[in-house]
Structure I
């Protein structure tokens, strides 16, 4: 079980790096966002996070902090939805059907929420 937990934790950190790395590289852009790595990282984080939560519940007497993990799950889901909206708006902007800045608030919000999730993980 320890090996599985370690593998999931490593994959969780890789997902984190994909989300925040892609966000920070593009944060100053006004348009033309590449959302693939943000979305892939968020999906990776969601899947591995749920797996880690199950392992924590199964292997510890006190169980996981469900309030903390519930808040983190909701934030991650909202970030994923925002990233998907940013991707859709960016595709419309690339096709000339919308303004170039249409995806900006959604992309920035998704990245900011990913950073908030890290802060919650470390401080709570």
Structure II
């Protein structure tokens, strides 16, 4: 799926379900796997901030739970209601675990949908 409008709409729907009483940042993610699966996730905060899960990791973990450890991301979109930003560093590294460097990642920037490759977002991934 390269229809980023549909993917961002799914991410926006997921963001509306976020549990974000502390940061007030409602974030949603939608991704399509190479197998054709569509998965969404939202951020779920916790009073103990370290236990919070970002929308991107929530969606990725859902995809792995459904498709297994061989799951690979074909494309991903992230939307924050009322805000604009790309995935955080931790999420970029998790995306890198399950996506090729040329996988497109879409987010809002200056009111426009922007698609960058994972390699552009995280040029030096950690690898074992």
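Every number in this text was worked out from the coordinates using simple rules, so none of it is lab data. Keep in mind it's a predicted model, so treat the numbers as computed, not measured. Cβ atoms are built from the backbone, for glycine too; each structure is taken alone.
Upon calculation of distance in nm of label points 7 Å out along Cα→Cβ at positions 32 and 48 from the atomic coordinates, which of the structures I, II produces 3.0?
I
Of the structures labelled I, II, one was used to calculate distance in nm of label points 7 Å out along Cα→Cβ at positions 56 and 96, giving 5.1. Name it.
I
One of I, II was used to calculate log10 I(q)/I(0) by the Debye sum over Cα atoms at q = 0.14 Å⁻¹, giving -0.53; which?
II
Compute mean count of other Cβ atoms within 10 Å over residues 24-31 for each of I, II and report the one that scores greatest.
II
For the read-out relative contact order in percent (Cα under 8 Å, 6 or more apart), a value of 31 was computed from one structure; give its label from I, II.
It must be structure I, since only it matches.
Computing helix-only ellipticity at 222 nm (-39500 (n - 2.57) for each DSSP H run of 4 or more, over all residues; to 500) gives -28000 for which of I, II?
So the calculation was done on I.
Looking just at distance in nm of label points 7 Å out along Cα→Cβ at positions 16 and 104, which of the labels I, II belongs to the structure with the highest value?
I
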